[in-house]
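Please find the structures below.
Here, each number is a calculation from the coordinates, and none is a lab measurement. Keep in mind it's a predicted model, so treat the numbers as computed, not measured. Cβ atoms are built from the backbone, for glycine too; each structure is taken alone.
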Structure 1
Amino acid sequence: MIKDEAYTGDSGVSEAIGFVVILGIVITGIAMVTLYGYPALIQEQQNTNIKNMQKNMLVLQSDLRSLTAKGVPYQETAIQVSGGTLMTHNTTSRFTIEIDGVLIEEQVPEELRFISQDGSTTIVLENGAVNTRYSSDPTGSAMLAQPSWFYDAPTETYVIHLTRMYGNNLSQTGIGTVKMQLCDPPTTSPPYNIVDKTAKITYHADPGEDFMIAWKNYLGTPDLQMTNPTISGRSITYTLNPSADKLVIKTYNVTIPSL
């Protein structure tokens, strides 16, 4: 009987120790998931939201091109905005064009802007281009899709599209419909004769939302044949191909009635 009682006591202790060990493993597993797994899941969801908004911005850029290049008077697209807010934004960035030091065009593009929920990522549709930047690098930026500017080498002619959007401080999260329309007929400048002249285009960055690097890299692409990049403060200037013959500027005003 004494042996049986001793055996029973030892069995109870073993079961208690086993329970404590298993409970410790479970608690440790929960802690590991909470500490490492959940933040990773949230980050992955945020990355997915950013990729979706990049695709949405490319769709909206296509709508904008339909209004400008194809002459479609009205476009609307249903999109889902998740992980942040889409808004119209009055930026202070601007583009200027000069010929022999004389200002011939100045345009403040305004923009459609997406800001992620944690404020780490910004994506904008600005002057026909889709740009992005991260708060971790305030002066860094990248162009995800280029505007419809080109240099026609056979005729030695530059064609630059300047697009301004008006939205009256709209914002959207969740599912909504982005509507765009031309608010007045586009204007086309007479061909400027730039033979033996110095024609320059400058992007002046908004100090709070700096996309200068994105525009610098675009203006320096071989297709545009621009030269002599110069940086002054938060502005980047390029000189149009000195052998070019003409410069044509097309200006579009697009209103956004709703998001």
Structure 2
Amino acid sequence: MTARRADVRVMSFNILKEKVSGHAASWQNRKERVVLAIRAFDPDLLGAQEVQYRQAEYLRGELGDYGFVSAGRDQGLFAGECAAVFYRSERFEKLNEGHFWLSREPDRPGSRHWHSVVPRIVTWAHLRDVRGGRRMFLFNTHFCPLSWRARLQSVWVLRRQVHRLAEREPVVVTGDFNTRAGGKAYNALLGGMDDGGLRLLDTYRVAHSQAERYEGTWHGPSGRRARRRIDWILHTPDFTVLDAEIDRERRDGRFPSDHFPVTATLR
């Protein structure tokens, strides 16, 4: 096995929903660039946010070498955006999958609380590395952009569910968390050595210990670098971070989404 395939390449990518105002931002004008961005990094694991049904069908067709886990946030079926999980089929065997909602009733499809305007979902996959037999979990989510209370409460739901499902197995968490790295929700989500529970590390901050002034991952239609890094790849201490980056490349002269993809290579 090559050194490259002994490592796990992870991408988190808010692809921007299908129906948005402005011709340049339409899915038909961006979908090939989204695939180009994914193929450029060639991830083993991909957590994608704001994925709507027709977008999911297109990506499944273009990424035929990946397994896929998804459910619409509105009913747990097809309605609403999803936080889709893709995993390289030749690398991972799927042992189990599931979804829960960021609410007081995480097992009730479409549930929402704490002034969240729409339901917010977490999709997960339990995977086994077929080359080494090691098991791990990937969780993918998209937090509320409007309610700080919903984001903070979502942290506690996510931590409890991850701890319950994964127990002591290695975990990677991808997502658009709609809050700045270093803030209250960020620190609560990461946890610590002394709280007796789940501990997560931020791949980008491990690889880049000194925060930059403009390391933002949401750029809107302009591509202008912002200050808030709201898209993260987190992991339990089972992994070592070899590299973590923010992909700010244009494809065919334009950006594929209003978020920059974030990537990490773990061992």
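If you work out volume of the Cα convex hull per residue in Å³ for 1, 2, which one comes out largest? The partial results should precede the final answer.
Numbers: 1: 172; 2: 122.
Ranking 1, 2 on volume of the Cα convex hull per residue in Å³, first place is 1.
Figure out for me which of the structures 1, 2 the number 1.3 belongs to, where distance in nm of label points 7 Å out along Cα→Cβ at positions 27 and 123 was derived from the coordinates. Please report the intermediate quantities before stating the final value.
On the way: 1: 4.4; 2: 1.3.
Going through each structure in turn, the value belongs to 2.
Looking at structures 1, 2, which one was helix-only ellipticity at 222 nm (-39500 (n - 2.57) for each DSSP H run of 4 or more, over all residues; to 500) calculated from, given that it came out as -6500? Each step should come with its number before you reach the end.
Numbers: 1: -9500; 2: -6500.
Matching structure: 2.
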Given 46, 34, 27 for Cα extents along the principal axes in Å, for residues 75-170 alone, calculated: source structure among 1, 2: 1
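With mean count of other Cβ atoms within 10 Å over residues 115-122 computed per structure, which member of 1, 2 shows the largest figure?
Values: 1: 16.0; 2: 20.5.
Greatest value across 1, 2: structure 2.
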